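Peer 1: Given below, in the form of structure tokens, are the structures.
Derivation of every value follows stated rules applied to the coordinates shown; laboratory data play no part. As the structure is a computational prediction, the values presented were derived from the model and not from experiment. Cβ atoms are built from the backbone, for glycine too; each structure is taken alone.
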Structure 1
Amino acid sequence: MPFEYRRTSTRSEIIKLGARLFIEEGYSKTSFSRIAKELGISLGNITFYFPTKEHLLAVLCNELCAFQRELMEREVGEGYSSLLSYCLELTSMTAICEEDEVSRDFFHAIYTSPLSLDIIRDNDTDKTHDVFLEFRPEWTDSKWIEAENLVSGIEYGTIMTREERTPLSLQIEGGLDTILTIYGVPEELRRQKIEKVLAMDYRALGRRILGEFKEYIERTNEEALKMASRRRRRTR
């Protein structure tokens, strides 16, 4: 077996299994030893590609950002405004983190890992620029970065809240109102979008988006393995 194919294939297998375990059993409960045992490879083989578990998490975080971007493009194509789609993203994450401990563990990990948080901030800076430029046309690049650094903390606080005295609807409303205010969305438009989100079955939305994300991860990593296989056949 050619070395380049073996290297690509092994890396893809690690990502595929690691991603599945992270989102189905939990980041905290998944160890490199478990991945190595299931794949039948050495622990050193895994750390050759991913020095720490955080490095593997960063790959999945990249895939999450790509999925969210793809989802927004689809929703806009279906007639949603980019602003409403942005609101639905935070809403679905907040809802699923309240219902599902594994998802909560995963989002806690990516928002507290420096590697993954940098990925989120880089991706979301570009996204928020596209969504909110009409409200903040005077902002410089550094201002968009500064805002995202603040907003990522608000997102984390919103999706991680577990106070029984704070209903999920208030978590969503508070998080969205604060973020949209930062980006200069007028009050009337803020209320309109938030009310539209809260009128939806946002718990069902969270479950649906989680299911689609799992399917996206499986498909993306399966395609990577198929590409590696095709490269192998071309080198024979």
Structure 2
Amino acid sequence: MTRTPEQNRARPLQKMFSSVPGRYDLINRLFTWRLDERWRAAAAEECLRDGAARVLDLCTGTGDLAVRLAAGAGGRGAVCGADFSLPMLAVARRKAARAGAPVLFAACDAAELPYRDGSFDVVGIAFAFRNLTYRNPGRDRYLSEILRVLAPGGKFVVVESSQPRSRVFRALVHLYMKVMVSFIGGMISGQRGAYRYLAHSAVNFYGPYELTALLLEAGFSRVEHRALMGGVAAIHICRK
């Protein structure tokens, strides 16, 4: 099968995320003081708020958001999870099986999703949106695919790192990311390059208003956001 230019550019990220799943969840919990769990729960609640029947967890990773979505849906409708990292998906499948969560996982690239137009009422993504958009030349293709698989009037929910408005707090958060996540995370995982990238992309990612403008320009009709923990992270709610 011929690879698209976006897929070729994604290969370094694919290699990186295929190397970290063993301790990925542990390090996330450690460095966010388990707040990532609370933020994913808030994103899952937003995804299911309108009684969505068909939900996709894009870039599902180890499946945390997908499992929460399946539990919240209570067997009503369908929950799918998509990711390009086979090792991450293996962890996600085991996690879903332990939880008794009926999630349909698919190995695929976000630039070429294996779903028909308008397949989902909601697409959610948790702490992976910056991998699709931060200095990524395939960004427009990824956003176009998200819009394509969303049903008319559908909702896209993003929970992602953000930039605190307070300069002092923002500087402290950036220092924490550079020292704790980049250096110590790399030591714990044995994957220094991966955690150097994760810290760098978080420190340099868009602020909430920049991201709102990007999403509106991509074709979403309405975008709202709410800050989490003073702006360390944010949830964006977008309507097709």
Structure 3
Amino acid sequence: MKAVVLAGGAGARLGPYTANFPKPLMPLDNAMPVLELLLRQLRSMGFADVTLAVNHFHQLIEAYFQDGGRFGVRLTYRVEERPLGTAGPLAALLDDLGPTFLVMNGDLLTTLDFRNLARAHHRAGAAATIAAVRRDLRSDFGVLSLDEEASLTAYEEKPIQSQVVSMGCYVLERDAVSRFLEPGVRLDIPDLMRALISDGQRVHGHLSEAFWLDIGRPEDYAAAQAEFARDPGRFLVEPT
């Protein structure tokens, strides 16, 4: 199965780091860029053919990774002339991806087993599968419950709400998604998932207990640095 890594974002939330540097090249504990770690993980799990969808400072990304040989993968690049969202870049790649393919964001620190995700997708017989993880989110505020007369009925101080969130990693069926993708037209993956559902197709959620961080914000990047420094071997698995 082939993989697409979305590495074209400007990384605005991670500024000022990304003002002159692409987010996928941000280093983890001064050891390796986050995108290099993802490529090594993909290789170790049997995903050797990878396309990088790039835009922001793509020359630096191509100069670092070249053809992917030193990381054990075969890399191709798709340069967006303008940002096309998280699903839009796939339109120009469909003919080269095969019937089923993996798509993931290029700014993830995770222990997710991509092979298990693909297996779960095939077992579900779905048009698309979203890797998901449960997160407890604490409110920054005291939350009030009021009745129809605006009388207080409950007061929760900074309550915690458990939610299932997307990990930014997906398995897609080409024939299912192709009708919603048009070359050069912007589309985000949440909109693609909603279109599939509206079309009566199944979108499967693969709930994982894997570690996961999206390093889009400075505080998340700092947390990723600390996690990787604590135990790099947790993320660098050997090929099987």
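Peer 1: Which structure, out of 1, 2, 3, was helix-only ellipticity at 222 nm (-39500 (n - 2.57) for each DSSP H run of 4 or more, over all residues; to 500) derived from, given a value of -14500?
Peer 2: Values: 1: -27000; 2: -14500; 3: -7000.
Working through the options, I get structure 2.
Peer 1: If you don't mind, another one. Here volume of the Cα convex hull per residue in Å³, for residues 40-127 alone was calculated and came to 78; which of the structures 1, 2, 3 was it taken from? Write out the running numbers ahead of the final one.
Peer 2: Numbers: 1: 123; 2: 78; 3: 112.
Of the structures listed, the value fits 2.
Peer 1: Next question, about the same structure. Upon calculation of mean count of other Cβ atoms within 10 Å over residues 144-151 from the atomic coordinates, which of the structures 1, 2, 3 produces 16.6?
Peer 2: On the way: 1: 16.6; 2: 19.5; 3: 8.1.
Among 1, 2, 3, the structure yielding 16.6 for mean count of other Cβ atoms within 10 Å over residues 144-151 is 1.
Peer 1: A further question follows. Quick one: relative contact order in percent (Cα under 8 Å, 6 or more apart) came out at 30 when computed from one of 1, 2, 3, so which one is it?
Peer 2: Working: 1: 30; 2: 19; 3: 26.
Only structure 1 yields this read-out.
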